[in-house]
Structures are given as C-alpha cells and as structure tokens.
Structure I
Amino acid sequence: MLKNLLLFCLATFAVAASAAAPQKQGTPVDRIEVVVNDDVITHRELEERTASVTRMLQRQKTMLPDRNVLERQVLERMISEMLQAQFAKETGLRVDDALLDKTILRIAQQNKFDSVAAFRAKLEQEGSVFKDFREEIRNEMISARLREREVDNKLVISENEVDNYLANQARQEGKGEELQLSHIMVVVPEQASADKIQTFRNRAEQALAKLRAGAPFSQVAAGYSDAQDALKGGELGWRPADRLPAIFAEALQKMKPGEVSEVLRSPNGFHIVKLLGRRSNDTPIVVTQTHARHILIKTSELVSESEAKSRLQEIKTRIDKGADFAEQARLHSEDGSAPQGGDLRWLSPGETVPEFENAMDALKVGQVSGLVQSGFGWHLIQVLARRNTDVTEEQKRQRARLAIRTVKSDEAYQDWLRQLRDRAFIEYPNDAK
C-alpha cells in the first residue's frame, strides 16, 4: 500500500513539476520510466544514457541493435546500478570526490591524455556530458567495491578443491591453452517458473538465430546479453582454458576459431560462447616477486575515510621517527597479517589489488610508502626484498584458485544481484518496458 502510494506521489510530483515549469512549445514533458524503491529513472535520463552508450558503441565500430532493444538493455543496467548505489548508501559505502578524481586521471592517462582537462574536452567534443561521465565511473567503482565486499571477500577455496581441480584438468586436453572468447548470457531469476525459464531460453535462441543469420556478435550481445560486459560486445578477452566454467570448456573443446556454441545452460541462465582464437600457454613462468608487509586501517560505517587516513598518518609519523614497522602493524593493523607484523610474504604480480600493487612496485627495497587507498581502506606498505623466480608450479595452483574463484564469484555475484532485485520495489508506470 505504501509503495503504491509512493508511486502515485512520485508520478503526481513529476506531472505537477512539469506543469509548474514553463515549457517551450514542442518540448516533450519528462516522464517516469521506472520507480526503484524511493528513487526514479526518468525518460530524459534514459535518453541521455542511451545516447552515451550509442556513442560508445559507435566508437567501438559496433553495429547498433534496434533502438527499443538497446533502451531495454540500458534501462536494466540503470536499475541495477541504482539498486547497488542505494545499498551502498544504506551500508555506508561511498566513493569520495578525491578518489574519483584520481581514478578519472588514471583513465585519462590510459587513454594517452596529459590532463583531465584535455580528456574532458575530448569527451565533450564527442557529445558526452562530463558530469554524467563522472557519475558513471563512480557507480562502476561502487559496484566493484560492493562485489568485493559482499561476494569476493566471503569466498573460501580449500586446498582440496585446488587438488581436485588440477587432477581433473590433467585428464583433459588443452590444459596449456589460452582461449580468446566473447559471450552472451541471459540470466534466469531465482525460483523462476517453468514458463519463465522457457521465455528466457527463447530469448537466448533468438540471439543464436541472429548469429547464425550473420549478425555481428557484438551487436547481438549488446541487444540480448545480461552480462556486465554486454554493451562492450560481450568480450571476455584471453582466458586460460583451465579457468573456464566446465560448460564452456566442454563446448569449446570441439570448436574452431570463429565458431559459435549452441545455447548452454548453467544455474545462472543461458549462455552462448564464441571462440575467437587459441594460443599455447605452457612455457615456464618467471616473475619478479616482492616480499612486502603492510599496515591496514579499514573504513566502515563507523570509520570515515578521513578518520582512517588520519589514524594511519599518525602511525606513519611514528615509523618515520624510528618506531618499528612490524610492531606498529601488530598493534594497529586491521588486516589478518597483523600478528605476523603485517608480513604478506612473497607476492607475485596480480595477487593484490591494482592500487596496492602499483604503489608497492614503485617502492625501493626498504622504503615505506605514503598513504595508499584501496577498496579495503588505507595502507602503509614497506618492501623488504625482491627476487626473480620460476613460479610455474606455484602459478598452476594459483591459476586453479583463480579459476575456482572466478566461477564461484560470477555465480555468487549474479545470485546477490538477483536477491537485491527481489527485495526491491520496482514499478514501470507506463507498462512500456
């Protein structure tokens, strides 16, 4: 009852506001496309985001899907982002402007721009609104942090699972290969009825029919896929064969580059995979490892970014004046490594989050970093030693862990998003979507 009243009030407010505001002749009145709990997505917002996605697809030279199909995809993505933003706000997770600015600077540099101003000018030249671009990046960062906190940090992978995985892979062909893939995923909601499941299967079959008829994979992915990478053409890039879900691996064994699989069924829904290429991945692996230790002060609903940063700055000041790093870690660090004086032992590339690894790699042996922010909180890092080592066997086990984690994480994240949506009040006032 309250939710219906909310919908009525929101719709009334939108109409009243539109009536009260002077309208230019011929200018359409904005309308509510969907109500998401206490927020709304308006037609103008949907149009602006769709225009932004259209520009992105055109830059990628991806053939555009039908307008109504693209709008549906964009609207579903906006609903998912809004639900995650609401949950983040309720649980105290936020991305402040300072961290957002650093991220946008890094994106600008990755795109070969010397400054954010030059990057902004290029975006606006292409028709993007920089303010909207900033908020899209903020939403992506919030989504990544939520996935890390609500899903990835709760995954447990046992050594027995790793042993079993390696034993199974040893019995399969192609275990030393990497595969370049694109995919389409049609998600099936939890506890969906048989009729609903058939509806989703039909959607996947329609996508496959378009592919069989010669439609570009990127276009069909943008129009039909529910995966997070749908609007990027469904590209997965190069993946080790032993890191792929079993349903993919089995289908791909029989496929040649350029071929598309049949519709595949998993607990999360229906999938279509395209094999783009194969390459060998059985050469010895020699990497530069870093022996490091750190002190972590976490942020939370009770500890703000500024408070965590201030506490860590006090610790750094003591270390700069001669206090023992390990002792300070044992006393103050909120990481599981605290009892070992913050010792993380030998780290191979990719074992830590990018913010941590980039800061660590920039340090000389013995040097203590400045304050480093990551999704976990604020860190002080000290590099104790470096070495080049053959990690082929170690990497096999690490890749096995990553493969198991990837499958578990993807399934758990999709399940978490479904639960988030199931708990939400979502209403389409126009019954047009």
Structure II
Amino acid sequence: MKKRIAMLLICAVAGASMIACGKKTEPINTDNTQATEQTQPAEDNNESDKEPVSTSAPDITFTSVKAEDYDYFIGSVQCIQVTDDKHPELKAAMDEYFDGIVKTFNSGIEDMNAQAKQQNEEMGDSEDTMKYSQDIKNELIRRDNKVLSFVLNTYTFMGGAHGGGTYTGVNFDVATGKQITLDDLGDAEAIRQTSKQYILDTIANSSDAARGNLYSDDIIDYKQVIEEYFSNGNQPEFYLDNVGITFIFQQYDIAPYAAGTISVTVPYSQYEGLNDRYTPLSDAPYVLKLSNAGIDSRIDFNGDGTLDTISVVNTWEEETDKNYVVLRVNGEELKNESGNGSWYTGYFIHNDEGNFVLLANDGISMDLYDVSNGIKAKGHMDTTLSVKEVTETGITLGEYTYNDNNIEWSNEQQIGFDFK
C-alpha cells in the first residue's frame, strides 16, 4: 500500500474543508515575544502604503505530515497556517502557498522511490535498505503586524555521503497576503547594487579566518559568484528580518559544504528610499544568528547611527595545534581555547536590557556576554542539552534525536538570560 502525503487544500465550497497538512502543534499567538504590534499605519511614502496595514501580528501554528508506506522513500512537509480571523487574506495566501509546496512534493515521490529501488538492486544484497528522502521544514524569522517571514529548508538525500539542503526565503505582507518582492521594497535594481557592494565590503573586512572559509581560487572565486548572483535583474534568496534584508548563499555557492549555508544581512539603514511599510519598529527586540563561517555582522545596536561590527569565528591554529573560539566586537577580541572538534554558534540578542552575545557549544556549555560597551562576561552554564531556539527573552534547550531524517526534541527546558 502506498500513501501520498495529504495535500494542504482549503476548500470554501459549502463551508467544507479537507485535511490541512497534518497534525497541529500548539499555536503561536501575538503574546509571543517574537511578535510586535504597531497601532499606527506606516507613512504614505509610495503607492503601496495606500493598501491596508494590519494592527496586529498573525497567530500561527505549525503542522506537518509524512509520506508513508513507501519501500524506498521517506519524507515530510512542515507547513505554517494562520489560525486567527483577523488576517483572512494572509490566511488564504499561506494556504495556497503550502498547497503548492505539498503538490510539488507529491509529484516527485514515485520517481524518487523508483530510483532508490533501482539503486538498491544495483547494490545487491545488503542488510540495510537505502532509502531516498526529502524533508521540508520552516524556520520562522519575523512575525509582526507588517511582515511574516520564514525560510523554507528542503533537505534531499539521494544516496552518497550526505544529502543537500536548499533554502528559500519567503516574505508575506501581513495585511494583504501578498508575497513581497524587491520591487515592493523600492527601486529593485538600486537595492541589488547596494546589497552586492555591502556584502562584498563586509566579507573583505571580515577576519582572515572567515575569508579562508570561502572559495577564492582560479576555479571558483566568491567575489565573482556574488557579482553574478546580483546581475541581470536577479538576486539570491532573501528574507526580511528585524535588522535588514538577509541574502542566502546556498551550499557550495561561495564556500565548501563544510562551511554550510552562508547568509549576510544588509541593514535597512543602508538603503535609500526603502519602503517603510516593511521595516520594523525602530527599537523592536530581536535575535540575529551570527555567521557560522565567521563573516562579520554589522548592526547599529547602540542606536547611534553607526554600524557596530560583531563576529564569532571557530578556528584552529597550526602553531599551537589547538582550537579556539574568537568573539570580536568593534575591534575588541575575546579568544578562548575550545575542545577538539568543539563548535560554537553565536547569537546576538537585542532586548530591553541591552545587547548580548550567546555562545553555545551544544551538549557542553553556554556563555553569555554583554556587548553594549565592550565584551563583558555575564553568565556561564555547563549543560548536556542543545539549543533549540533563542528569542529575545530566553533560550529553549532540549535533547534531539533523528527519526527518519526528522529532528525530534525531548526534555525541553526554558531558561532566561540570568544564568550564572
């Protein structure tokens, strides 16, 4: 028996509806600290501002379904649904969007199952059946009264040493349900050119260790790839967060697989004539995950009109044969020895209390630093748990396991930023 994944389809005929992308998790409502509200509409600085502006962030929930009973394929799709009645246009647009995602997913299952079957037959007798897989997940980036933004992560495995992920930035106008393009943000070509130059300058001014993670030879040079990405009216995938426009470079684009996906955020302040319909409140709290490759993030987190520079670099030094994690903030540097194979992930947190960096070494420890004025140690915690989520109010920790290529979390704990 073969079951295709249930398609997300909301049917308005006679008030009936079909199953909507699987089992619901707990809804996220506007009390969540990731959501901000603005009761006054944006100023009318162009035609799009004459469209309605929402006064509240949408309530959402994550749902998911799995493909079942295939001999050589496993997979799943995670969807986002709007659950309140205040945003009917957005709700309809999101349902239609994920309906398309699920339909595309369904259309490829039979072929992938058949290809995997053929590969197993060519491999001959084996104790373990090799299965192809595809899993589509979503990372919520921004949810306020203006923008619902998320990243769609499609991870596909079709044999070999490992699979590969493709990341898609998705941005919806909360009031109208329209998907936001560069043209909606302003002069699209001017945005492209500003973004390209900002990204090239940011990488050029990052540390030698960070640039060493990128391609830079006669075969592939990251500068040439970035130039091509922003040419002929095109640009990389992007999303709108609380800092700026973040552009995504896929695996292998400008760096080897081990460096992962590299993203660079261009602050809204760098653009001229940007449509403020989609810019967040001026001092809204936020969390920015810092580059795993060590590329600088530049943010005006002190509100003085100048960009502050911050980065976290994991590096190995040949002279000492030791691994280090290096936190850099505006020229000041904190360098700590890390264990062999240790990897620290950095999160910048801007909230009502100030500006902080969390360095998380999953399953080992976490360190919190106040970076509002220099780098000051604020807290340390030894832990066997991993970071599931960081928000502007605290951290969700937990244990994760892989089940059919899906991460399943357990033993979750919520902690604030007051650990010692």
Structure III
Amino acid sequence: MPSLTDRTRAGISAALAGETGGWRRRLLFAGPAVVASVAYMDPGNYATNIQAGAGYGYQLLWVVLLANLIAMLFQALSARLGIVTGRNLAELSRDRLPKPLVWVMWAVSEVAAMATDLAEFLGGAIGLSLLFGLPLLAGMAVTAIVTYGLLMFEGRGFRPMELIIGAMVGVIGLCYLAEMLIAPVDWPAAAAGLVTPAMPDSAALTIAVGIIGATVMPHAIYLHSGLTQARARPRDLAERRKLVSYSNTEVVCALAVAGMINMAMVIMAASAFHRGHSEVAEIETAYHTLTPLLGGAAAVAFLTSLIASGVSSSVVGTMAGQMIMQGFLRFRVPIWLRRAVTMVPAFAVVLAGANATQALVMSQVVLSIALPVPMLALLAFVGRQDVMGELAVKRPVLVAAGGGAVLVLGLNFVLLADFFGVSLPFLAG
C-alpha cells in the first residue's frame, strides 16, 4: 500500500502534468513553507513582541509587517533554489564556493543552529513549567522526549512531518485567535499602527531592530531549499515553472499566517499590558500578569501556544541542523545524537542558574551574527544562470532582495552594537 508521502508525490506529479483536481489537489503542494514558517513563530519572537506591545502599544505593528514581507521574499527564493537545482543551499555552497569559506560557513551555521535550538527548547520548557507547575528542568526533559518522538516521524517521509507541524501551527493560530476574542483590542489603533510608520524613541528602535533581526532566521533559509529539493520531480522547464508558482503561493499564504500570529502577539500585549503594565518584558511575567487582567483562559491559551511553538520549532530546528551538517560535510549523524548535542547548551544554561528569558535574547544575538552567511549565499546563487538556468531571478527581484538584505543586516548591526554597548548617535537620547 502506498505511503502518505508516495500518494502525495503521485498527486503532485499528476497536477504538474495538467490533471485537474480542485482545491484538494492544490493542498498537495502545501507543506515546505508551513514547516519553514515555524521559525517565524518560535519562542524567540515572544519576548520581543511582548516588549513591543507592552511598551509601545500598537505603534510597532508596521515593523512586524515589514519584517514579514522581507521574510516572504527570502523564503520564496530559498524554495526556488531547491526546486530548480535539486540541491539545497548548504550543498551548493559546499560545491561552488572556496573551501576555506565553506568551513567558516559551516562553523557559523552550526553555532546558529545550536542557538536556535536553545531558544526553541527553552521556550517549550518554560511553557510546560508554568502551565503544569513543573521545575524548569522537568519541563526541559518532557520537551526533549516529545521532540524526539515527533522527529521519529521524519523516517516515514515528508508528508507526515508536514501534517504534524501544520497541526502545531494551527494550535498556535487558534490560541491567538482566542486571545484576540478575550483581549479588549482597540482595532482602529491597531489598524493605524499597521500602516503608519512611527518610532517613538531610541528604545523603540532597539525593539524594532529586535523584531526584524529575529524574523529572518538563518536555519529557515537553509531548510526551505532542502524541503523543496526532492519533494516533487518536475520533468521539464514548464513543470518547474508551475512548481515555482505553486511554491510562491504557499510561501505567501504560510508566512501571512505567521505574520498575523506575530501581530496578534503584539496586539495582545498592547491590549493587556500597555496601560498600567508597560514594564512587562519577560514570558514568565506576561503569564502571571495575564491571569488577573484577562482571566485564566487567556493565560492558558498563551502558554499552550508557547508550548506548541517551542516543540514544533525545536523539531524544525533539529531538521535544519541535520540538513546543514549533511549539506556542508556530506556527513549525517543519528537523529538522537543530533538532538542530544543541541540540548546540551539549554541544560547548561538552566543548571548554571541563568535567566531563561535572557538566554532567549542571547540566542537572538548569536543568530544576528550568523544571518549574513545564508542570506548573502542565497543572493549569490539565485541570480546566476549557470546555477538556475532560465529560472534565474531577474534583476528587479534581486534588487528588492538586496535592499531587504541591506536593511536586515544593517539593523542586525544596530542590535549587536546596542547589546555590546557601542554608542551609536541615532540611538542616543
């Protein structure tokens, strides 16, 4: 009997060949962008979004929108690279770039993968600890077991894992839909904040930089090219064009959902905390403050979404780390060993008595340092005809992507400068 993955692949081939099947056939193409979108809803985003909403109300919603548009562009380019070349970004970098540069890229990318997993693993553990009254170490142990169990489904093909991650994204979305129904949202102010760029002060700039710097994630750029490289087997240029078109549609839809969830995080924090509790900046504080303000249901929904975010993004982060190692080194380690190695920093942070939310912030700083590696490598490949053939990205798209890269990398520099205490004139006062 054909597996779920085999049936999906057969349906994709039929759709590419021109057979019609309505909206159900189109759903067969959904999956890679949904998995990659988890990176935009991971626990590292929670603290930044809470700070933005609590401190500045709805004024920074436009930053979330801008960050999401840039993310859409880069994820679409990454997916396109995998579809057209049949290779992922790490593999192409290994084969086409100078060896010393490849070794540096691999080392930086491995550190980024571990920093990513630190944030995701801690996020799930914090949620379990608060929801069930567990010690943080016990929450980490439960998160580790659940994550490893879900990773076992990867051996059954791509479709079961896509459906599991999609279900987790659905849980996060439903939790924040419930938050929107409970919280006293000022919708006109939220709409104005979405379309009216404003930067009230230098602290707001720092938070805005954090939002953008934590949105375009290094491991997601690597991962998306790998998720699309062998999922479908287009037989000619026309089918590749059609597959790229379907992929672009999925990227827009999946990341639009991720963007709306991030906006909902800011809106919830603005509605609950901005008037009277603007100092709220940590996940634990947000949970304890939500209960008396909006009731237990809102607090439980918040933690449920955090647990789903932590577990799903930890699974995806492990998949990305595996892909990075295999792509750069042609070397694959057992999934249990990969999972164990990436858990070590998280346990070390907790055993050392460090603040968990501060550890999440630190992980975002590490990701800011690593981000230029995949962004610049991706831009170097997608415009080359010797790599992409007739589906090489045209100059206007490259210019737009280059502008987005300059903006993101420039703001990451601001984030790093602020973190390390380097004085910048436009951040003074």
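Overview of values
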quantity: Structures I, II, III, by distance in nm of label points 7 Å out along Cα→Cβ at positions 337 and 385: label with the highest value; calculated: III
quantity: Structure (I, II, III) behind the derived value 18 of relative contact order in percent (Cα under 8 Å, 6 or more apart); calculated: I
quantity: Entry that produces 71, 57, 46 once Cα extents along the principal axes in Å is calculated, selected from I, II, III; calculated: I
quantity: Origin of the derived value -26000 (helix-only ellipticity at 222 nm (-39500 (n - 2.57) for each DSSP H run of 4 or more, over all residues; to 500); candidates I, II, III); calculated: III
quantity: Structure from which 0.85 was derived, FRET efficiency 1/(1 + (r/R0)^6) of positions 145 and 273 (r between Cβ atoms, R0 = 30 Å, to 0.05), options I, II, III; calculated: II
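Each value in this text was obtained by applying a stated rule to the coordinates, not by laboratory testing. Note that this is a predicted model, so its numbers are computed, not measured. Cβ atoms are built from the backbone, for glycine too; each structure is taken alone.
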